[in-house]
Structure P
């Protein structure tokens, strides 16, 4: 009816994110990340002034406001000392990791320049770069950064033509000296139970060869693994990867869904005596380049609850001492690192923070192959604008600045190491007149609590419904236990 005005509306809609970001949003209203968070990353990456004038802009009396309490006896920990050794009893090539590392982002979702910049930044400041499930490529190895090779359900980079796991191909690549750890991906926070998506527009001839997939169509990772179907078989797969890799650390990444399924994995560890060296917990607030809206918004458990549950489960089955926990899900600032380590993590991943360090402006175009900064696109004209050398320095600077912030925060708390952080250090306003620490808000189990005859309240049904032999619930006489638990 109105060809001129009507089409002009579509033009305005196409630039709505930019208009909102630059002219409408406040310092805290932007999503997924606020302007203040983005600015902090840019400032640290560029080594610019990152201090705040005139006091906090937050309402410290809002319900949900969080903080840590300082000490009158502050310490001065060395940021370089904030590292965690990953590797259990069966691991012969333990890895000394930074408390902040690059989360899983595949080549294909990211451009080659972005991957090389991130990896070189990791090399410059001695932290790890997770490949994502898209496979181990020359761009992950070219600059010598420490690599965590993620093996997803598609087994990209270690698969047969039929899509099954290829032991010999895996062994050949896993022995590369740059590969420090292997990570089995079960699910990710932004689209748990869905599998990965690489749009056809991003599948170049090179990516097709790297992943051993056809061109001209979307690349969808299967929702589940074909190399194992039960918790016990999963542990056997962990053992196989450890043997094939030369006893490097083997981890499992997942978003928590049904509690009994993770408890079944814990029971399989006890039954087989095979333990992964770490568990990577991804909250549902984690990011991705492409996912159905319903999955990103409404499926999976948020990081706080996931992290506390995994930590409790491992403690309850006396497994925690041999297994490290990594967490991911909107990790940007030093406080983000501190608050998550306090409730169960040993170290953290950051994906979107690292993306912003190399130029991401939160344009929200990751899934359309038109990322204007050359980060999340395969368009050569856009990719060439990302300067690898400059962005590598910014990656390293952002990492170093954030770890330095962690050291300052725990020092102000009177602590010398992140290993001293506990749930009672993290404070939260739960009502307008009530303050609690996380040790009061959530229950934290005692070692071995899930091995007792009488199980802790709230754990009974899920623990009894969990079996190391399958992921389905255990059939028991009591009807309450037959019901599928949360």
Structure Q
């Protein structure tokens, strides 16, 4: 079992102030693979103090100096790429093929997107009225990241903080902390100055709250549940710090009769089940035009019944387990709720797949004849569970799609480009994917309503870490 009980503070690996061990569990085997330390508010104080001290000098570095550091980080990450993929496979349960092609890839893709954006960023410009506008680093940033796409969210927060001249303290998920510790090693190897990046493991109640409340933290960037995001916002309000949030989702996927049904329904099922359904932007509500409803249900059932569950260590397109016993229980409860509320079970259902008595594996599940008032249509399941809902008109489809407290992503499947653009404009979501188009590095990621505020990635992601300063200068007569 790996010993990972140190924190990274002020450029050094140090012991926690108080011993408090937590075992990291492999969700496929239910066995311990590492031990970490759970920090306290006092550990957070040390990290924040280091970041504050480092900010004075680091905030004055040039864009060229920071670009050079980012490019060194890119080289280190690429060299240790497969180490990252293997780590995420072990602690998250993401199958090694998916972990290599998707989970680890974001660490390179987002980094390159931020490098490209930083080269375009204008830090000083003259306004039409003659005043000077400056963009300056906001200060010391507290970063809290989730377990489901761990290095994705770490990269989307740590990189823009360091790229803009900020310093930071990262509290990763205690469920999947090993990739974050590996990333800290990479940042150290790349040569970032001591104190610019700091890492303390711990839970949200102790360490997360200590960050949110801290008087020397200038900005909080949080990804996780909407409930926890509200708590971060309330705690941060006492010191009037900036807060950016990327929260939950219940993304609608609108399938119109003129779509390529075989291709797009199959793609939609697989997109929903990707990462074992543990994605905040997963297309979990399949809204289907009634005239093709039976056909879509038949395709979804056929495709869903072929989705394989397998050992994460084996190559292939199968899905792995859920991340934890807690998450397994939540998903099972919502599958039971779907059955109790009268949805028609097409594929899967409660319990574990045959042959997977050990591990937090679930059966890929599809419900038909769902209405938008059912729990499986309202709540974020965060597992491989798809709900199919019928609609009659374009207007009704949009109304059902928008009838949710969330607004992270939406999906549209149609053969009519004009309809695609018209519907996309009417959907209350931060991102709309047309006919399977992916999210691309450098584009903003974020949502409307209770899915959060602010945007991550590319130029918009850099701007969240910058303050605007107006310099009023005498005008030439």
Structure R
């Protein structure tokens, strides 16, 4: 049977994006031509199944797994600093590139920081900075004024105006210095004792309320970014036992003030997830206070997410920090979702061509966008914006991952989703130097395609 090209139910939409010199710092020097940049390709047409000697992706929409919260990036202060130096027209252009599902990447989930992180052009600060020896357990001097003065709040407001359904989650890099053993935002840990636990829970509750007053709802919070790391930028060691105390106190604060913000624990690497999460989630109060597990991909393997989901099925799983480079890393995103991640967020959206400004201890890799340091209205996109968009533009919040065979890096790999509108999305990653002929078989129909070399192809079609 040949494809019926008059029946829209048989139409398959196609988009391609390709890699180009992934992770090369020369992307900070100038833009480069990219073969495929998320453009729509001619449609394909499904037909009755038939034998084909090619890699086959079998899709089973009736076998549905986790619900997708969103896919996105971060609005840390380094990005805001560079964005603020552009003309209003160019700022609007950047915002559209980030959240527009038609002309941009279609991001639906944004990470912000509570106080500064290492990616900032500013002196480090929190919302309750005091002179040495002072304390403020009642948070009488609490204020997010610096976030407003630096344009962080207005940048998020503009993103929400462009994409009202955009969800925001927030992460803290350090409590105020007066709460810490180091007396500094760098290194140290939260001081022991109930007064400090309660004060920090109050601090986070007031931050959530302050943002809400600015029209920004914080969907979720991670109470400590990378709690096993002490380093020479805002950081704070926090044991799982102390984090358990903190989230229980924070849950009490949120409930008492009618706030629905979710709490995600951990927010660190796969490698240490089991030893950190068990002491929290095996405790009845800790389990009740936690809504999800946040993870980073700098050490360990994504398979730990499936293990944690099996152990704690009531907890959602989130990939809250890891930028990608090239199609091999696009495959890594597919692995996140195949291992029960409900979300994925890139880290650091835009640095300038001098790789600034930031206070990280190393030299950053290329960001999704690069701004020219001498002409702030000039910028360019790296392939990673398009590659991430191959997921974010088409996998809608509320979608569910569905069953498909993973495939092989020698041909193609994939991950599949069922959107709320009934459309099926299959993201196919070709990490080889050759075009790969494939067929996708789903619910009594199939179609064939040629996946271009070193590229990601997204296929969208209606369910039968």
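Values as computed for the structure displayed
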{"quantity": "Distance in nm of label points 7 Å out along Cα→Cβ at positions 35 and 83 - highest-scoring structure of P, Q, R", "calculated": "P"}
{"quantity": "Comparison of P, Q, R - label where distance in nm of label points 7 Å out along Cα→Cβ at positions 59 and 363 is highest", "calculated": "Q"}
{"quantity": "Answer label among P, Q, R for the case where helix-only ellipticity at 222 nm (-39500 (n - 2.57) for each DSSP H run of 4 or more, over all residues; to 500), calculated from the coordinates, equals -9500", "calculated": "P"}
{"quantity": "With mean count of other Cβ atoms within 10 Å over residues 203-210 derived as 15.6, matching label from P, Q, R", "calculated": "P"}
{"quantity": "Mean projected area of the Cα convex hull in nm², for residues 51-186 alone from the coordinates reads 13.9; which among P, Q, R", "calculated": "R"}
{"quantity": "Which of P, Q, R leads on mean count of other Cβ atoms within 10 Å over residues 131-138, largest value", "calculated": "P"}
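None of the figures in this text is laboratory data; all of them are computed from the coordinates on show. Since this is a predicted model, take the numbers as computed values, not measurements. Cβ atoms are built from the backbone, for glycine too; each structure is taken alone.
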